Structure I
Amino acid sequence: MTTLDYIRDVQIYQHKSGYRFSVDALLLHSFASANNPKLIADLCAGSGIIGLLMAKKHPLSRIFLVELQKNLYNLSIKNIGLNNMSGSSIAVHSDINDITTEAKKRESILSIGAHKSIHHKQSKQKNDSPFELLMDNAGCFDLVVSNPPFRKVKSGMVSSGDEKSIARHEIKISIQQLSDAASRLLAHRGRFCMIHLPERMTEIFDSLRKYGIEPKRLRTVHSDIGSEASMILVEGVKGAKPGIKADPPLVLYNIDGSYTKELYAMYNG
């Protein structure tokens, strides 16, 4: 069973008892920055909420929504149509690790002398599947965003076949694997923006640097003015020099539980 929900000017179908988006999606959409991006990829796209918000934010861009779980992928297709975004947004049913595998294969073909035009012709003969279209543009993306699974798997604690578990725990994808795939999609100076847990900041920074993405901007997210950070927003730039900027902390709720002005503005544009 699905429900029809709204956030800003986007309508979204979600499974009533499955994984459902939270404020994380809105925070990442507001944080992610790029000047007139032509190509955007949303990795771990779920039902498509962040990708569709980005499509509204950048109407001239082409957006790829990459999701592993078939039931969420099917919802993203439905939501693209619901929001009249079929002209700019493409749903891709794929394991993110397949991006890395395919990129390595294509690099190997080129390294032994195959010409790009030959490979492009071969791709066209495969009827331009969404995954092929994604990979034909690998190395050209201006912006990649991701709200990935946050938590490491503890043996016996989660189900490997449950929609919520896969979306919340690193059953299918790790920070390192995500960083590798994002790097292969990004153009030089392209930006990778993600939301994650503060306790995994060092691991995130190390993984980004390992794959040529330099952490350049950080923002901590707090429930209220007196609380510790509950999330972090990170932006990395492929091929950039070291040096990171810390944005002012983002506080979500006032003492009385109402939205802060900034969060209210995010919800209402």
Structure II
Amino acid sequence: MFLQEIDFASMYKEHKALTDFKGKSSDDWDNKSKEMAVSVQRSPYIDDFISHMDISAEDIVLDIGCGPGTLAIPLAKKVKQVIAIDFSLKMLEELEVYAAKEGITNIKTYHIGWEDDWSKLPLADIAVASRSVEVQDIDKALLKMTAQVTKACYITYKAGGSFVDMEILDFIGKKIITKPDFWYIPILLYKNGYLPTIDYITTNKGSVKSSNEDEFVNSLIWSLGGIDDKQQQKAREYYRSHIEQNNLHPKPFIWSFIAWSNKKGISLQ
């Protein structure tokens, strides 16, 4: 593939260890569960995600990092069964509330994450991981996901190395080490013999919320894992001058949509 062998798996792990965008804990997501349950239901992003998939009414789908059912609930209306896993118990509880409200009975939940033992999970036809592949060892995770299905895998991963606009970071004086970008994934899949396809989904908003000044600052703190008092003051200044006065809200996200067959050397297209 290259003139000299490059160990992209190790490169990813080194990059991941250094980035300022550290993965959130299960407790972090537990605390975020109620807010997310309301905000992510029936989003255009989900329609885009599902429209990129090849699914049938007889399929069993594994949803990894399912959250409050953002993707699991709509998929359950189209397939035989959804196996929904998440390391946040509160997220699974919100999913079950959402499913009951929608009259969905074909979802089986498991309180496990990427790093846990999956031996008790049934084999699925298709696996999905929507915005949930923030793992320390991406090569291992991709192989683990692929081994769990008989047909195909579909994931989304942030395009670009920051969850916060670089313009905002520059304004508040926050220097960061960016996160690993999506291109690691297709390269590693190809290295392992798979032929991934890549598309893109644009959302109407990013991770930084901006309906009011306090929400904007708190959202920055969540995304960055903390900012100091001076940076918080600059963030408030940014909100007033850019968002409140000029309606320049944070840019929407672009998510890479990566799909591959579980069969080596076979493209889904």
Structure III
Amino acid sequence: MQHLRCLSILAVGLMVVTAVPSAQTVAGADRSALLDRILDVYVRDGYVYYAALKAERTNLDSYVASLDLSPDQLARLGDADTRAFWLNAYNALVLRTVINAYPIRGRVADYPESSVVQIPGGFDRIRHHVAGQVLTLDEIETTVIAGFGDARMLLALGRGAIGSGRLRSEVYRGARLEEQLDEAVEEFVTRGDCLKIDRDAAIVQFTPLFGWREPLFVKTFGSGGAMWADRSDLERAIVAMAYPHLFPGEREFLALNTFRTTYGSYDWRLNDLGGGTSQ
């Protein structure tokens, strides 16, 4: 009888460990593989099954808990792996911020009802434990990620909005990071809501995101725009960034340098496969 009782206790213990992995267990395993599975299941073409993710959130919560590495652990990562770590951390924290408030029903008239910016303090007040620091999403973007000096990383951030960079259905990995960041740029500049070229009206319209983070885009791409030397620093950076990824006719149009530029609007609707595009 005592033997059976011990087996029962052991079985219960195993079920608990299996159902809710501890932060230490995840931290010692391949955390990228855990997030990779989450993104593969719940993300499609940049849109997220938030309702399903909220209902089945254990793995995401475990991944977020695993992000609080010690400074020594983070220091042992190479440069590419460190950059991938922060990109993945930011994207996962946005997902958790959304599901914590989902379904979002905000009251700020300037934004869609379900917008991620309707979450009180979602970007600027809610703090997260990451790599020994306690940071808001804004602080991760403007201090840590911007600190790497690569504007491509800003286009890899899924901010929970349709107008942001497209959330991938896979994690960022150090071994493939250059390729993945180049793909993020190509995807971004070939979307009409992020950069739109109207040859008939001679207008190039681009997202306000470029203006919000102007210094980093100028630093990353400004030196490549010699063809548009008479343009502003930001115009030159945006056109130089987009140029290699455009159709031949669009490149010919930009080479004429007869266009004017204007800002479009930023689409703050939630990237929700449960109905975000209809609001």
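Every number here is computed from the coordinates shown, using simple stated rules; none is lab data. Treat the numbers as computed from the prediction; the structure is a model and nothing was measured. Cβ atoms are built from the backbone, for glycine too; each structure is taken alone.
If you line up I, II, III by distance in nm of label points 7 Å out along Cα→Cβ at positions 86 and 246, the top spot, with the largest value, goes to I. A value of 2.1 for distance in nm of label points 7 Å out along Cα→Cβ at positions 150 and 174, calculated from one of I, II, III, originates in structure I. Quick check on the output: 4.1 is distance in nm of label points 7 Å out along Cα→Cβ at positions 54 and 78, derived from one of I, II, III. Which one produced it? Only one of I, II, III returns 4.1 for distance in nm of label points 7 Å out along Cα→Cβ at positions 54 and 78, namely III.
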